[in-house]
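So, here's a batch of structures to check.
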Structure 1
């Protein structure tokens, strides 16, 4: 794979014992150093214009000033330093690069993966939260649409937390289809099944809030029974994967049971979908806080594009997950059979 990476993302320091640290990128880089076919690209940072396309002017000015004055605690878990704004611009720029390269036809071993931090999917239009300052996926999706490079963009967020920021930014839009699989009741507490969009955006947001304890079989069932059919009907030019790896069974802050091999299975399914749909495919880093499991999981995604065939789960999805899938199916998404 081609990995977007910028040293500025290491300068966003969050303090002792904060789970979202620069060590996350260091661990990924160390693991990828052992793999074949890894290439790094330092893309340009996002511009203010790109950021203001999805964030309010007042918020952008306030967070820039906050960082310029040395930062501090924006809220109880979102920490900034002077270098944070530049790091956030770098992370967003990597995601724009990934979207552009995917649309330009980079696939197979050239498939782009943006390794930026801070993550982005919790950042709403007018606020930072949940370790996030700029909504990286939203910036990239809106940019390629506004530039005329794509008419429709799908974002699949498999982070264990609901990406409330992406959800809210595109909630009334019909040119971005947002899908989230997440642990029910976990931070930030949003992402209910009946959150499906409003106005022109009705039925262009899909939330799959799984109960704790779901793993490979349940996530694969969601893709096969809900996500792939809905996205096939949407017919996107680009699929961006907001790839958080904190649903891993050994991640310290969730109760989900996805395995490293399971992330390979999910990746393979999405690659197959993108090939069938003739859609560009790009990945961007969100969460994942166990350094070993994060590094192993990103490496697994890379290995799938380097020729590895992941092992399918043998177990069947549990009844609680199947109930959630049935409820989502009842929401009336195009392409999803009731």
Structure 2
């Protein structure tokens, strides 16, 4: 995690503010702020850090990062930072989405299109389309964490945004996200803003008045959101209005789906203009170069024949690449024959044959 002086310098650059105004709002002398900024001292009162976060319009997570860096208890008791990941394998077997950016491979063309959509004065909205377990959630995690990630693998590059963004991650598998009141207040809380009593108008006004930096709301498993009875057409119409007009284009939406959002909404009898605003971006198989990068990141070297077989039978789909690499690693440890490990590998990926359709 970044140091207090690093975080403070970054946040000051994001929100230009006069020293006199900042010291007045925080309640400290100019010299005190200078000592914090230059790393000569840390704040000795937690309330000073809280007021500093408020003056700089930090999100709840950013405020907690600043508190942790100053050796104070965060405001959110559930706050966690990403742990160091150097001891974890670069190529995990996927039983859950990737969180560590160093474990994320491929998708360069997809990432380029997404960042092009967000490197604009007015954010565009994107829909990540792909079958089940194609890496949609892992991609969202990567988007959120890559810009502040440390411990990246050798040669891994960050595809950067021009601006510093705030992020809100919504997983509609979470039943709390299937009710307007808890969903709206979750968004406001994540952005460090006052909550509302299930009032879409008040929610919109709060965002309009308080969004000072580009913000992206990531909506994972949008299918579940559309299936939720409480999230009716009025709710989705309001999301459309936010996406078009909120804070001069500072708000962007990114959804994940197994099919085009417009088609999905129609099939679930909840058509809404909200689902017309998205640029669809299809998740596809890795290029050969991307697939080889993943294979070569495994802890043991494979023979050219092994690599050729893995490439041929995975067809470059990341989940299948990871599964087959894992099977080969176990085979090397257990000294299995080629025929044996290949048979096991084919059995492991058989249920994912829908990738090839």
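FYI, it's all coordinate maths here, none of it is from the lab. Because the structure is a prediction, the values reported are computed rather than measured. Cβ atoms are built from the backbone, for glycine too; each structure is taken alone.
Tell me which structure, out of 1, 2, gives -11000 once helix-only ellipticity at 222 nm (-39500 (n - 2.57) for each DSSP H run of 4 or more, over all residues; to 500) is calculated. Walk me through the intermediate numbers first.
Numbers: 1: -11000; 2: -13500.
The read-out was computed on structure 1.
Thinking of 1, 2, which structure, once P(r) over Cα pairs in 10 Å bins from 0, in percent is computed, gives back 6, 29, 38, 22, 4, 0? Intermediate values should be presented prior to the final figure.
Values: 1: 6, 29, 38, 22, 4, 0; 2: 5, 21, 28, 24, 15, 6, 1, 0.
Among 1, 2, the structure yielding 6, 29, 38, 22, 4, 0 for P(r) over Cα pairs in 10 Å bins from 0, in percent is 1.
One of 1, 2 was used to compute FRET efficiency 1/(1 + (r/R0)^6) of positions 278 and 310 (r between Cβ atoms, R0 = 35 Å, to 0.05), and the result was 0.90. Which label is that?
On the way: 1: 0.90; 2: 0.55.
Source structure for this number: 1.
Hey, distance in nm of label points 7 Å out along Cα→Cβ at positions 30 and 134 derived from one of 1, 2 reads 2.8; which structure? The partial results should precede the final answer.
Values: 1: 2.8; 2: 5.8.
Computed on structure 1.
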